[in-house]
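Derivation of every value follows stated rules applied to the coordinates shown; laboratory data play no part. No experiment lies behind these values; they were computed from the predicted model shown. Cβ atoms are built from the backbone, for glycine too; each structure is taken alone.
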Structure P
Amino acid sequence: MIEENIGFLLDIIRLIVGVLILGYASYTDIKTRRASNMLWIIMATAGGFLLIIQYLTIGFNNPLQLLMIPLMIGFAYILFQLRLIFGGADAKAIMALSILAPFHPTINNELPLWSSMMPFPWIIFSNSIILFLIIPLALLLYNIAKHDLELPYCLLGYKMSIDKAKKTFVWPLERITNNGRRRFVYMPKDFDIEEELKEFEKRKIQKIWVTPKIPFMIPLLIGFITSFTLGDILFHLMNSII
């Protein structure tokens with residue numbers, strides 16, 4: 001009974017710490033598209049401290065799950081280098097979350113509702129990606145309403161004036177090639193947004209396709225909460241279908 005109470009308390013603390021830090025990071029991400037590195041230092045430190053407490057009190061039911069910490073850290077780093085995660089803060093958040101919550105929570109033996117064989121840090125990431133993938137559908141519906149159906153642009157962004165693009169958190173989805181043609185581009189490393197927008201202005205182009213700088217912190221926050229409450233969304237959907 002004492003072990004269950006300690007485990008419950010540790011899970012609740014992990015949930016609260018994660019929600020508070022990710023919630024604040026989401027706020028700053030919306031306002032400035034930035035999140036302080038100190039947030040992830042605090043999260044990782046809190047996670048390490050909770051792991052020490054757990055080890056000294058109730059121990060670890062499956063110590064092998066701790067291997068997910070270095071694996072998720074390496075995974076997040078690779079995603080960032082491959083430009084599949086576009087913000088350094090996003091990668092650092094995933095790394096810190098793997099330290100904060102490396103084990104499956106059991107809140108009153110009731111939550112999460114859906115069990116899963118996948119490691120918990122992966123469940124957090126997977127749930128966040130599922131929520132993030134709703135965005136292309138929303139963009140498609142928006143472009144259908146605007147009668148702008150040009151693939152792949154309509155799944156990734158929308159048309160915007162050059163003047164507005166300069167003042168908004170967006171990336172151009174187009175660039176001018178050496179031969180003067182417009183071509184699709186999706187955030188390459190050598191992309192200078194200001195220079196590209198100036199190039200469009202020189203050619204009297206008033207509107208271009210852009211993609212919004214959508215803060216990943218928001219789906220990461222929701223994914224974190226759903227992982228503690230619902231569980232593994234993808235695993236549950238696959239079990240339901242199969």
Structure Q
Amino acid sequence: MGTIELKESERLDDLQRNNLKIIQDPDRFCFGMDAVLLSGFAAAKEGDRVLDLGTGTGIIPILMSAKTKAQELVGLEIQKDSADMAQRSVRLNDLEDKIKIVNGDIKEAGQLFDAASFDVVTSNPPYMINSHGLQNPEAPKAIARHEVSCTLEDVVAAAAKCLKSGGKFYMVHRPFRLAEIMVIMHEYKLEPKRMQLVYPFVDKEPSMVLIEGVRGGRSRITVEKPLIIYESQGRYTKDIYDIYGY
């Protein structure tokens with residue numbers, strides 16, 4: 001494992017898998033359970049090329065490097081500081097031959113990468129529809145949580161451009177936007193094929209939705225059994241422990 005100097009306010013977190021670590025800055029934005037669940041929901045075969053749109057500090061490519069046999073994982077991130085942290089985490093974990101970080105805009109993915117050049121595209125995009133009420137829309141946390149730099153349609157359009165025919169798109173989002181997600185994916189010929197709702201507790205409303213689409217796929221969707229996060233306060237269910245690899 002390489003050695004990397006941390007910048008002010010940065011910390012090094014152990015991912016509890018394959019001795020992997022990641023650099024994060026709590027003053028900017030730290031990955032959450034949604035990214036971990038997406039990395040468990042997504043699949044990549046041996047030899048696949050994977051693109052993660054809005055990769056942040058690179059959590060999804062780093063976790064998928066351990067969970068899959070993908071040949072190459074590319075993370076696209078618009079924020080320069082986040083992309084820099086992701087790149088240093090890649091070096092720290094000696095993954096330069098497998099993971100590439102690109103500092104760029106999701107809306108320009110079609111120019112940054114060859115059309116239909118990826119087998120899999122993943123994304124944990126901003127969930128909130130706009131930046132109304134934000135004191136600083138340019139703040140890193142605002143960009144990560146609100147559609148300041150890209151919209152849901154921007155993400156889906158980029159995935160559609162970059163995916164091969166039959167390629168798979170995986171996204172985690174909020175259930176309150178599910179109707180919009182389905183319509184936009186269908187418009188861009190990323191046919192929704194598999195969906196899983198995530199619930200904090202068995203008797204609560206779902207807080208996340210995991211969805212898989214296939215480029216040019218036929219219209220048929222499988223709804224998987226609900227994923228419950230906690231069996232009691234502070235105690236994960238077995239399904240969550242399995243995803244985290246504990």
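A value of -19500 was derived for helix-only ellipticity at 222 nm (-39500 (n - 2.57) for each DSSP H run of 4 or more, over all residues; to 500); which structure in P, Q was it taken from?
P
Quick check on the output: 5.2 is distance in nm of label points 7 Å out along Cα→Cβ at positions 91 and 203, derived from one of P, Q. Which one produced it?
It traces back to Q.
Hey, mean projected area of the Cα convex hull in nm² derived from one of P, Q reads 13.2; which structure? The partial results should precede the final answer.
Details: P: 15.4; Q: 13.2.
Comparing all candidates, it corresponds to Q.
Upon calculation of distance in nm of label points 7 Å out along Cα→Cβ at positions 51 and 163 from the atomic coordinates, which of the structures P, Q produces 5.4?
Numbers: P: 5.4; Q: 1.2.
Structure of origin is P.
Identify the structure, out of P, Q, from whose coordinates relative contact order in percent (Cα under 8 Å, 6 or more apart) was calculated to give 16.
Values: P: 26; Q: 16.
Label of the originating structure: Q.
Ranked by FRET efficiency 1/(1 + (r/R0)^6) of positions 27 and 43 (r between Cβ atoms, R0 = 30 Å, to 0.05), which of P, Q sits at the highest value?
On the way: P: 1.00; Q: 0.30.
Result for FRET efficiency 1/(1 + (r/R0)^6) of positions 27 and 43 (r between Cβ atoms, R0 = 30 Å, to 0.05) over P, Q: largest is P.
Supply the structure label, taken from P, Q, corresponding to Kirkwood radius over Cα pairs in Å, for residues 11-154 alone with the calculated value 17.0.
On the way: P: 17.0; Q: 15.3.
That value comes from structure P.
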